[in-house]
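Multiple structures are listed underneath, in structure tokens.
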Structure P
Amino acid sequence: MTIGFSLRAVRACLGPMELLNADAIIVGGGVGGCAAALALAEAGRTAIVVEEFSWIGGQLTSQAVPPDEHGWIERFGCTARYRRFRDGVRAYYRAHYPLKPIHRNNPRLNPGNGWVSPLCHEPKVALAVLEAMLAPHVAADRIRILSSHELKSARNEGADRVAEVEVCDRLSGAARRLAAPFFLDATENGDFLPLAGAEHVTGSEAAADTREPSAAATARPSNVQALSVCFVLDEGPEGADPVPPPPGYGRWRDYEPRLAPPWPGRLISWDGLNPRTMQPMRYHFDPHREKPGLFSGLWAFRRIIDRAQFDDGFFPSDLCLVNWPMIDYMEGDILTCGAQERRSRIDEARQLSLAMVHWLQTEAPRPDGGRGWPRLRLRGDCTGSADGLAMAPYIRESRRIRAVTTIREQDVSAKFRPGDTLAERYEDSVGIGYYRIDLHPSTGGDNYVDVPSLPFRIPLGSLIPVRMENLLPAAKNIGTTHITNGCYRLHPVEWNVGEAAGELVAFCLERGLSPRGVLCSSEQRALFQSGLRDRGVELEWPENLVLDDGDPHAHARPATAR
């Protein structure tokens, strides 16, 4: 005799699920989710944050990616709350780490001296700072964080409103119902959108839909930027054992991406393409001889601890964060497949990263003619995972809402705005950002696209779904296209999007309005924008900007900074 139990029957035996209420349910505790929660709490509102992993912080923590930022970030171009986070990271190092005086007193301390960003730091420090920023509101019961919880379902009230969601504790299996007047999707992949029945897009659109000059003739929903599973390396003592070759090591060692234009051979090698020129190039890697400075090599590229800045002997090695082209997983997307295939593809991406580690330890050509750096070792204690890799994959491209305003290539690309120094000047701006249009190789076989954009605004209309009334995007899932996602996807912009979404919910609750009502009323929109300015959200770039492609972090500068 076979006995089966349905999940519904088991729940009936256990009694009714716990129901939690708040002013807003924020599904996703990444960069945008944390910013939204702070905005709501500081407005006196309550929020429940649902995070899939044990760490909040997303890109900054569980995905282990130090901020990618622009050349003005130290003085302009982000929200005041994001600046508080950046200042908090530096303050944490000054308070807790034995920095040499010259570095402790540096107002622009970069703990890792990674040349990709002016602030490269450990994931755990970002976690500590975010938790400290949220802590007073958690203590006051304005914010409740449900970490290690997974979104299971959504129930709508009528056609256009979400009524509640069901989440499940990944550790205990306990289920909860969460209800609120407003719901924010701050997940890394836009996972809330299909469950709520919200109109959304995945992959690359057809040119007929967006009228973008570089869009393809046909839409390809599964054509998504590669994801990556990052990791931290240091150099251990002599005699350390290398990471064993993962299952399928031979496959990944010999793997050649199927891309157009073609990749120059094996992915795991020092041979690659310059993303901007698409010309062959050879990467430099040498933990012992890379000097600080731009393009000095991959060891210093995203280094998160430069031991030379700390008391002699405190750190036996630098800490190097690996987010390199060799770990871009492009064999399949995780947005258009089922749950089982999604898990399989993420596992494959983890195997690719472990293969990269083993290759570095045993086979990678060294500048001295030898092979491998056997002392390299994974630092899973820095990433909070058992296998030594980041606990979550780094997601570059999410599902995106079909929005009232869709940001298109011709709105932000320098190529299609000749003579201009700024992108489209949206009158309904709720923030600003800057990054090149930077698309990594995709699951549909497209190679890099890395072209200049212009400093841009974030239009309120890109946060308003075409139909849903109480569901807002709060991460990389706003109304961009596959192309413009390439410049709207980085840390400061995701933070600004989440903060603007949280502020919008608080504004709507105070005045009894809908987000669409704020957008459609010039008077209410102006009041909302005035409140954003009062709280340190910059809404427009200065007009006196000139192009400058000599700086990898900024491709336009104020005229006075030339």
Structure Q
Amino acid sequence: MANHAHPCVVTIDHRSKPRVLFHGDSLMEVNLPVGTRVIYPKKPLAPLNDVKAAIRYAINHPLDDVPLYAKLKPGMKVTIAIDDLSMPLPQMRRPDVRQLQVEVVLELLQDYAITDVELVIATAFHRPMTEAELRHQLGDAIVDRYYPHKLYNHDAEKPGGLTYLGTTAQGIDVEINSRAAESDLVIYCNLTFVPMNGGHKSMGTGLVGYSTLRKHHNPSTIRKTKTYMDPDNSHLADKMVEVGKLIESKLEVFHIESTVNNRMFDRALGFLAKNEDELSNTEQRALKALVRTLKFLPQPARQAIFEKVPAPYGVIGVWAGKCEAVHKACLEKCYEQLLVPIEGQADVGIFPIPYISPYNVGAYLNPLLVSVMAEGYLFNMSKGAPLVKKGGTCIVLHPCTDKFDRDQHPAYVEFFHKLLPKTRDAMELHKQFEAEYARHPGYIQMYRSGKAYHPAHPFYMWYWGENGRQHYGRVIVVGADNEYVPKMLGYETAPTLEEALRMAREEHGPKPSITCFRIAPMVMAEVTGVDTEAETSE
């Protein structure tokens, strides 16, 4: 087999074995055409030996700031803000690195006789975390001591729960969680799993309300964003920096940011992370057995195989101090783990969509979230240039089942079945319907007291795919179990990958360049050899 310069990029030849790709919560065995490039994730970077020691070192040797202990004095009011469960995917094996961060911080606060401490989960418009989920992420001792009165989810709709801080130079109104606004010090405990997270996004999205979110979570911003996984080429990131700088000009904030390797699967499923041509005989048999087993299991059982066992991620870096210096250091390590160099773009991209996204933890990946993965996350998993040429073909593998979790995604159901039949135009959805739905009293109550995402969230999810939607010439779904969902999303369908590639050849000629993006574990493509100025002007 001919390999590219990087070991994670493989070119298919006549000796290559079939590839096994995610098809929702199942696996699909496919034969890729000779000449297809397949991008595999890098091997996991070695984890830190002593994570708590690394956290203590980071807060005592911060970047562009004084040590955390120098900010502390008895009697002060401290708020610890913490990422929610949306990252990493799937959940991290206990102890989660954010638990370790909080434990170290609480020990230090206790040393300085600081007792006015509250812990806020920075959920923004995500669904609230349950007590069981908090226990998994933060540990029993912290939950037993603080929950529910001093450990709680941010509520962006709580009357009097937001404090106005000001308006940025570009006209973004910034209001933030009142407890954080009234604190002498906010300590943010983070896990950056992908490069769009962390940094100023932590405070400027996680702890704000609708008047702030609507100014950067909108289709106009996304259309001006080349990729939201590269902050230097992201208009979305620019706006979040604008918001974050205003927040930190008003509040004293100390950031603790960490990242993990990509060891998504434990030993029993470790073969899923490997190149099929490099599997041992035992691993090949195990893979084939898993493919067969998943065909006969009911959907909940299939998803449980992948979701119920927390991932053995290893912490590969921790930094603390001022936001921008900390985030820069974290992104360097994040890119070291994720980026795989790719020379040139493809006419056709093959994107298997797995069972999980940041927005369906504990729920089925509904049709709207399939579009987020296809034209949002997977399209944006690149640096330098998109993996597929402008006007190229995106082939996705997913059943596209018309299934929604009614507890987590009630507003999604109405968005998908009532609004998308009227228009798929993100600008029109934004102008005509978003404000009305954002104020829907029933959905807001389900967000505040139930397990639901905010009613504005499905709009944001549609916007999240806007740059991919504007870039691709067509999207073809392989293996959909119905035609209604793909049609609603504006996609074509094909029963097999071979048929989808035949359809793509009608558009791109008999020998199109093809790249398969073998996501899960996490991977990003660093695309070079592209005239990005010319592509932008097209």
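Bear in mind these aren't lab numbers, they're just calculated from the coordinates by the rules spelled out. What you see is a predicted model, and the numbers here were worked out from it, not measured in a lab. Cβ atoms are built from the backbone, for glycine too; each structure is taken alone.
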Output 4.0 (distance in nm of label points 7 Å out along Cα→Cβ at positions 277 and 429, calculated) maps, among P, Q, to structure Q
For mean count of other Cβ atoms within 10 Å over residues 237-244, structure among P, Q ranking highest is Q
Working back from 17.5 (mean count of other Cβ atoms within 10 Å over residues 381-388, computed), options P, Q, answer is structure P
Value 2.8, calculated as distance in nm of label points 7 Å out along Cα→Cβ at positions 333 and 349 from one of P, Q, is from structure Q
